[in-house]
Each structure stands twice: as structure tokens, then as C-alpha cells.
1. As an exercise: semi-axes √(5λ) of the Cα gyration tensor in Å, calculated from one structure in I, II, equals 32, 27, 19. Which structure is it?
2. Among the shown structures I, II, from which was the value -14500 of helix-only ellipticity at 222 nm (-39500 (n - 2.57) for each DSSP H run of 4 or more, over all residues; to 500) calculated?
3. Between I, II, which one scores greatest on relative contact order in percent (Cα under 8 Å, 6 or more apart)?
4. Tell me which structure, out of I, II, gives 4.6 once distance in nm of label points 7 Å out along Cα→Cβ at positions 100 and 172 is calculated.
5. With distance in nm of label points 7 Å out along Cα→Cβ at positions 68 and 300 coming out at 3.2, pick the structure among I, II it was computed from.
6. Identify the structure, out of I, II, from whose coordinates mean count of other Cβ atoms within 10 Å over residues 156-163 was calculated to give 22.1.
7. Using the calculated result 221 for volume of the Cα convex hull per residue in Å³, for residues 132-235 alone, pick out the matching structure from I, II.
Structure I
Amino acid sequence: MPGQNGNSTADKNGNTVADEDANPAQAASRNDSFEKLSPETILDAIENQSDLRVDGRLLALNSYENRVYRVGVEDGQPLIAKFYRPERWTEAQLSEEHTFARELADSEIPVVTPMPDNTGNTLRQSHGFHFALYPLRGGRSPELDNPQQLEIIGRFIGRIHKIGETREFSHRSVIDTPTLGHTSANYLLDNDRLPVDLAHAYEALIIDLLEKVDDRINSLKKTETIRLHGDFHPGNILWRDETPHIVDLDDARTGPAVQDIWLFLSGDRQYQQARLADLLKGYTQFREFDPVELGLIEPLRTLRMIHYAAWLDVRREEPAFQQAFPWLASPRYWDDHILELKEQSAALDEPALKWD
């Protein structure tokens, strides 16, 4: 086994963190989390926990981890209702996400924030579900070949991090190797989730990969960790009127600043270098960037790949996942995944990107 097996993790303040990344096997036993979330339940919850009158129109939006809907409102603009996956986050963690979003919006960063009720609360509860209501915002995906757009995105990441570094999360989890790497791999191996003829190859590869990740991280000086968006990829940006409207702080965590940057970097080395320069040109207008963190890009990418496979597998019995990812349990999927990890092993041997 890769080791580091555990059922919980802790933030840098020593507080226990109860997110399901720390225990995928337990999460897998809850694959019926949304069975009781019927259209009637959704509409009833919104009316019971707000002054709004819904008109019965309900459109499910593309979301797998939570359930997100566009909801029609009588005599008003439609809104977005987000129902959180039960037991994934504690109430304290959800509240901390909302507080962070509000901090950013108060600093005029275009984060789409949850709407408060009459008492100022943004986290609502009904029928056993925590949920939040958001104003409807439209937009398109950013153009990753557009240097001007990347510079603007970089500015907003820098501004987010300026706010993020002013205090610490008390309840949200931390981006680290044990949680995203060891625990994810152990879940797959301990529960025999891979085809038998591929399990040994996967295990040997994971041991090598995680050693490389730890070696790369340990070779760098200790980097600062701050509050992050945590999942800041192009799909979480709605580009409109030359402004990136930022959504979905569901995975807000503590980690290095480069975590919110590297998800925009893909392709060959030359292409990544150019995109990195555009992002950091904007970023450094508001916050200094430590170039040492560039050495964390491939380790972070590796951990995300390992964790993503486990995350998909945890959900593979859910109807929504079976429809969207019908190939999840197939040997071909695991063959391809192992090949991608082998390619990533080679990437870990390459020098880090440079920033001039």
C-alpha cells in the first residue's frame, strides 16, 4: 500500500477536518445522497427558507458533486439554487466558504456570492439538505489563448490571494499529499476498485509517483499557504463585459498560491510558459509571487489526477455519473489512467517552469 492511510485530516491549526477526501470509502457508501431531493422538495425548500414565490420552472444544471438548479421566480429574475452533497462538508466548513466569498465580494472582486435571508444568513437548511441561493449570472468561458484575458484573470487571482492571506481557515481542509494522494490511492486498492490484472501495476506506479511528489516538495523551501479558491479552473469563470465572474468556492482550501494558477496551464512546455507569463503579469500587479512555487505545479497536477480517479470511482454507482461517465468501471479506463500517470511520472522528472 502507498501508506498514510487515515480517516480524517487536520488543518494547520490542528482542527479536525471532516471532508470526504479524508475517507472516500465512507463517501462511497452514501451514493444515494440525493435520492430524496425531488422537484417538489427543492421548490418547497426554497419557499420555506425565503420570501420568494417560485413559479414551478426548474432546470437542472451541469453539476455532479452537488445539485444545482435554475429556478423560476414569480415576478422576478430566475435564481440559482445549490444543494450541497450531504455529509461532504460540515456546517462550519460551509459557513466558512460563504464568509470567504463575502469577504472577496466586499473587496469588489466579482465573486458570485450566496444571497442572505432576512437575518443575514446565507446557508439555509430544509428537508435534511444544506443549500444556498445565488443570483443568476451569465457568461462564456475565457479564451485561454488571449493574453489580455489571462492577464485580467491573473489580476483577480492576485486580489483573491491578497484577501486570502489576511486570515486563516479554521475548518476547511488543506491541500496535501496524504489527503489527495495516499488516501485516494488506498481507497482504490483497499477496496479492490481496479481490475485485478491492473492493481499491482497501479500500486507500484503510485508508490513511485508519491515518492517523486514528496521528493520534489521536500527539495523546495517551505512555501507559504493561504486561503484559496482551490478549484480555480476555466469552467469556474463566466466571462462577461471583459470581467471574469468567479463562481463555485465549494473546494476553497488552504494551500500554496500556485494552486489557483496552474489549472490554466496545459499543453507543451512552450505553451505553458507563455500562459504562465500572461497570468503572472496580472497577478504581480497586486501580489508578489514566489517563483519557488513553480516547482509545485507538477506535484499538484499529479495529486489532482490521483484524487480525481478516486473521486469518480466513489460516485460511479450514482445514476448521474453512470449516464455521464459510462466507461468508469471499464478496464480501458484504468489502462488509460495508468498510462496518463506514467506520462505524469516523466513530467515530474522535468525541470520546473521558469518565470522571467
Structure II
Amino acid sequence: MTEIKYDSRIAEAKKWLESSSILKDSKPYEITPISSDASFRRYFRITTSRLDRTLILMDSPPEKEPLEKFLSRAKIFEELKITIPKIYSRNAPMGFLIIEDFGDTTLLKKISETENPTTLLILAIDILLKIENEYKKKKGAFHQRVKIFSKKILLEELDLFRNWYVGTHLDRKSNFFPLQNFQTFTDLLTSSMIREPQTLIHRDFHSKNLMYLRKEKKIGVIDFQDALIGPLTYDLVSLLKDAYTDYNENVENTCLKYFFEKIKERQLIKGSFESFKTSYDYTAIQRNLKIIGIFCRLKYRDNKDSYIRYLNKLNQRTLAISENYSELQFITNFFRGISDNPLN
């Protein structure tokens, strides 16, 4: 068995694995760390010559990341006929799952192998359209099982930016970032998002959470545990304004128009493409600011420094959007004002 630096969680996991029916009579096996994410979850690959496939062990400490939400969302995405990893074995009280291995090819990696990412992005957008279509059929039932991405939650996310980026990362006081001006600005964003058609959203539908399944030539979806009912453009923003990628304007516009035409056909929206684009842009700013705040919280609270390198990109993207809207002058002035700050 591959040795991993000892910790109590791994010791518990090994005991459970060795008693699990799926690995019965499968010794020897190897357990290899493959990734962790921005939460407290960790992932390990299980390899044994007795099985014709590898498996994934998810370690989700119950006191920090209880599995109930993940399991409930997995059931919903299965009902929506979305390709997610199969769950082979579970120990919810201990916080362990054995799930299907989707391999190592994220959409991010697959896109890096191609000159034009549009086809791959359209493949991902078709998943969003499928979610919306299937959700609509069972809307009443899902409203009882999934929370709404409410104004309260949207504002709490924007407070992450104010508290962790402005207050902690930049160490700026409230007189530099007037609360009343910030509240007026955030009301514009959240009102726009609440006016949008609402559907089931993944909430982190980006290139590292989408796996390209090479054998089937399709995309599988992971990390769906935070799904809520929210704005139609939210997951589209997550995909096209991904912090880890850069798409040129032509690619983004092609994808936006494809999505717009499809939802127009379904009579989900009645306005123009320009009106849709404004909603998309407002949602993009809200999400960008939330992510900036989260990345700073990861650094200063959780000692995870790797995400901080994306701040400048997110700042510049947010400024590039807000400059197109006079009503968003507050955040435009803010980012222009810190553009020379070495910590930005």
C-alpha cells in the first residue's frame, strides 16, 4: 500500500476501506492523494489489480464538511440526468465516500489541448440547458428540496469582498470604502440577479469542476454540493468568466449568443440580447467580487496561498465590465484607485 504521511483521517479511512464490500478481497491496493479543493475535502485515488477500474476516496470531515448536502445534491443531479460520479459506497457519519473515477482530464486541461475552445464550451453549455429543461419538469418538487439563492445570500457573498479583500488584504478602513455607497452598488447587482429567470444552478460550474471523459467524449460534473435555485446566467458566468482561463471576446460572444438563442426559443426571456448581456455582466461582477473575497479568506484564514495569484486578473476583468455601465461607477472608481497598489 502506498505510504501517505500519517493523519488520523487517513487511518480511519483505511480501516473503513478494508471492511468495505467494494474492496473485499482486493488487497493489495494503493491509495494516492490526487487533490484537495478550496473546502476541507480531500480526494485520493484507489488502485488495485483485483478491479478493472480505479476508484476515488472522498474524505469530507463531518465536523467541517458534512456529506448530507453532497448526497442530496447527487440524487438531484441524477434525477436531472446529468453525468456525475457514481457513489459505490458511503460512510456518512465518518465522512467517507467511494465514488467513480472520472480520470484526470479536467475541461481546463482539455481546452489547453485545443486551439479553439468553443466546441468544448458549447458542450458544457448544453449541460446547463439540459439542467434547466429537466428542472422545469420537476420545479415544484425541487423547490421543497433546494434553497433559493436569496438576496440575503447574495449580499453575504459580497460582504466577503468587503471584509476579506478590502478590509483584510488591502487593510483599508470604511472611510475609504463607504458602506452606504457599497450597499447602493450591491442592491443594483442583487436586484438584477433576482429579476432573472430562476433555475437550478451548480454555483461553481468552471473548468476545474468539469471533467472531460475521453472514452465517452462527453463532460462529467463534479463538486455540485452547493447547488441552489438562482439566476439563469450564473453558471454561464462561472463557465465563461472562469478565474483559471482566458477566452477571447469572439469565443465568449459566440457562446453567449448560442445560450441566448436557446433560452429565447424556450421563451425563458423576452428581451433583447443586449438586455440579456447586461444581466450576465451584473452577475459576473457579483461572482467575481465573491471569488476575490473567498480567495483572500483562503489565504488569511485557511493558510491556502495558491489562489491569491488570480486576484489581479479578477480585478481587471471586473473593471473591464463595470466601465461599460455608468451606474456602476462606485466599483469602477474603486478598482481604478487601487490599480497601482502592489497588493491588489
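Bear in mind that the values in this text are calculations on the coordinates, not laboratory data. These figures come from a predicted structure and were not determined experimentally. Cβ atoms are built from the backbone, for glycine too; each structure is taken alone.
1. Working: I: 32, 27, 19; II: 36, 25, 19.
Label of the originating structure: I.
2. Numbers: I: -12500; II: -14500.
The read-out comes from structure II.
3. Details: I: 21; II: 16.
Of structures I, II, the maximum of relative contact order in percent (Cα under 8 Å, 6 or more apart) occurs in I.
4. II
5. On the way: I: 2.1; II: 3.2.
Source structure: II.
6. Working: I: 22.1; II: 17.9.
Corresponding structure: I.
7. On the way: I: 221; II: 126.
Label of the originating structure: I.
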